[in-house]
Structure I
Amino acid sequence: MKYVLESVESQFEMFQILNEDGKIVNKDDMPDLSDEDLKELMRRMVYTRILDQRSIALNRQGRLGFYAPTAGQEASQLGSQFALEQDDFILPGYRDVPQLIWQGLPLYQAFLFSRGHYHGNQMPENVRALSPQIIIGAQYVQAAGVALGMKKRGKKTVAITYTGDGGTSQGDFYEGINFAGAYQAPAIFIVQNNRFAISVPVEKQTNAKTLAQKAVAAGIEGIQVDGMDILAVYAVTKDARNRAVNGEGPTLIETMTYRYGPHTMAGDDPTRYRTDDQDSEWEKKDPLVRFRKFLEGKKLWSEEEENKVIEEAKDDIKKAIKETDAYPKQKVTDLMENMFEELPSNLQEQMEEYKEKESK
C-alpha cells in the first residue's frame, strides 16, 4: 500500500511554463495566445495589483467593509478566468472578486459587496456568477449542481469554482468533486494553495503531498500547476474547459501560490505564523515580475505602458468609490422586501414601524 501511495503521489509534479526568471521552460505546452492577449494578461495583473493596494487603503480608511487581499494570487485568479467564455458560470470564494470584475462586474458593485450592500450581490445580466461565498468549501457543492444543470440542458459551458487549501479539509469539498465526477459534470474545481488557511500551514491540513492528488479518490482529472505562472494556469484551465465541454468530466486544479498580505483585513497578522524567509522566497516568484520579464524579453511591455495601466486603475477606482458613496444606502425595509415575497404577519407591524423611521 505504501508503494501504491508513493506511485500515485509521484505522478503529480508541478506543471510550469515560465520559470522565476521569465524564461520558457516548457515550449511544448505554450498556449496559443496572440501578442495582444499576452499584453492583456499583464494589463489585468497590474490593474488588479493596484486595485488590491487601493482596496486595502480604503478599508483602513473605513470606506470598505470586508476585504480579502489578493496580491500574489493574480496569476492564479486571472489566468484561470481568461480561459473562460462569457457564458461560463463562476462560483467564487471571498478572495475571488477580481475574477468577477474581469468577467464584467462593475467596480462600484464590487465595493458595495465589500460594504455588505445587497446590490453588490446582484450580478449584471451578462455576468453568470454567484456572489462570493463566505462559507468555506460550500461553493464546491454549488458548482457541482450548476455544472450538472448545464449538462442536462446540453450547454457547452462550464462551472468554475475556487477555494483555498483550507477548503480541502471541508466535507463540502469532497462531496462536490465526488458528485461532479459521478455525473461527469462540466466543472472546474480550483484550489488556490497559498500555503496557509488563515494561520494553519497546509502540512497540518493534510498528510497528502499534494492537494491535486485528492482528485484520484473522486475518479476525476487532477493537476498541480505553478500558480505564480499565468501562462501555466491559463493553459491547464483552458485544457480542463475543453475536456469538460466535450463530455470528459470535471478537473481539480491545484495552483501553488501565495498571498502577500493578511488572510483578510479583519485583524489577521501574518507575521505571527509566517517567517520573513518564507515571504522573501515567494516574493522572488511574484507573478507580475515574472511575466514582466517575459514580455520585456519579447519587446511587448515597457515601463511607460505599465504606468499607463496604473493611472487608469487609480482613475477607475476613484470614480467607482465615488459612485459607491452616492449609491442609495441600504435600509432595513430593503432587507425585509428582499427576503420575503409576502411578509409574514409578525413582520408586517415591524415593516410599518421601520418605514416610518426611514421616512424621517
Structure II
Amino acid sequence: MTTTLLAIGTRKGLWLATSEDRRTWSLSSPHFLMTEVPSVGIDVRSGRARLMVGVRSEHFGPTVVHSDDLGVTWDEPAGGAVRFPADTGAAVERIWQLQPDSADRPGVVWAGCEPISVWRSEDGGTSFALDRGLWDHPHRTEWGAGYGGAAAHSVVPGLNGTVHVAMSTGGVYRTTDGGSSWQPRNAGIGAYFMPGPAPEFGQCVHKIARDAADPRRLYAQNHHGVYRSDDDGDSWTSIADGLPSDFGFVMLAHPSRGGTIWVVPLVADGERVPPGGRLAVHRSDDAGATWRELRTGLPDVEFNAVLRDAACVDGSDPAGVYLGTRGGDVYASADEGESFTHVAGHLPDVLCVRAAVLP
C-alpha cells in the first residue's frame, strides 16, 4: 500500500493531507498558522521525502524551511535560506517556486522569487545562491510586475544544463549552460496589452510545463493564450482551439506520458472566474490538438479561481490531479481528472498544492 502526500499552502498556513487510495484523506492541523505559504516542493529523489516550504511572514519576511519527517520538525539555516548578496541592494519579497532538479542532479533545487530572480541550491534546498546570469541580464530593468507581483513563477529543468524560466512579466527565458546565460524564448506568444507586434520579451506567461516524452516540447498558459513549443521554446503555436477560454493560470503536464496536459480555464483577465460559474478541468491527450472537459465531482457553482501553483499532478499511474480554489476548497482525482473527490473545505485562500507518492 502506498501513501500519497498532498501539501496545501494557503494565505494563512500549510496543511498536509495523506491518503492510501487518493479518495479518502486525513488532514493535519495547520503548520505556520497565520503565515503565507506561496510555494512548496516535495523532493523524493534520495529515497526519502524532503518537504520544502517557502514561507512569508509579515514580521520576519520570506525564507525556505524544510522537514525530513513530514512536518514533525522544521529546519531553517541561520540567517535565512534565500538572501540577496549585499552588492545587489535587493531584498526577497516572496518565494514563488521550489523545484527539485532531475534525478541525476540529486542535490540541486531551484527557487523562483520576487523580485524576479532565480536561485540554485546544491544542498537539497537548505540554502540557495542567486543565479547572477539572470539577475544581471540586460532585460531585467524592463521586466514588470503582473497583477500578483513581479514573479519568476515557473522553473522547468531539462536535459544537459537546460532550464526554462517563465515570469510575469517578462516571458519565457532559457539557459543551456546551467544558468550562466539566458535568452528570451517568446516567438509566437502574444502580448495584446503591448502596442505593435509581439515583442521579443515582456509577455505575461502564467505557467509552463515540459512534456514527459519529448524534452524539447513545452506547454504554456499565457495571459490570454495557450501554446505549445516543439523546439525547446524557440517558437510557439496556439493550442487554444476547443477551450471555452484561452485565459487561466494552470498548465500541468503528465509525469510519464507524452502529450497529456491539463488546464483550468477562466473567463478573462477582467473576469477571473470559471466560465458560467462552473469549475472544470480540461485535458488534452494529443498535445493540445483536442480538449475534453472534466468536472465530475467538482461543484456546479464555483466563482473562485484556481491560481497557477494551486494545481499539480503526482507520479502515480494513473496520475493524480489536484487543485485548490481561492475559496479554500481542495479537490483530488485518482484517475487523471475523470472524477474528483473533496479533500478539504473552508481553508484560507489556496496558493499552492504539491503531491508526491511517499518512498
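Just so it is clear, none of the values below were taken in a lab; they were calculated from the coordinates. The shown structure was predicted, so the numbers you read here are calculated from the model rather than taken from an experiment. Cβ atoms are built from the backbone, for glycine too; each structure is taken alone.
A few comments on the model shown:
- Value -14500, calculated as helix-only ellipticity at 222 nm (-39500 (n - 2.57) for each DSSP H run of 4 or more, over all residues; to 500), assigned to which of I, II: I
- Entry that produces 27.1 once mean count of other Cβ atoms within 10 Å over residues 156-163 is calculated, selected from I, II: I
- When distance in nm of label points 7 Å out along Cα→Cβ at positions 4 and 316 is calculated for each of I, II, the greatest value falls to I.
- Winner on mean count of other Cβ atoms within 10 Å over residues 36-43 once structures I, II are ranked, highest first: II
- At a computed 13 (relative contact order in percent (Cα under 8 Å, 6 or more apart)), which of I, II: II
- In this comparison of I, II, the computed figure 21.5 for Kirkwood radius over Cα pairs in Å is attributed to I.
- Given 1.3 for distance in nm of label points 7 Å out along Cα→Cβ at positions 52 and 164, calculated: source structure among I, II: I
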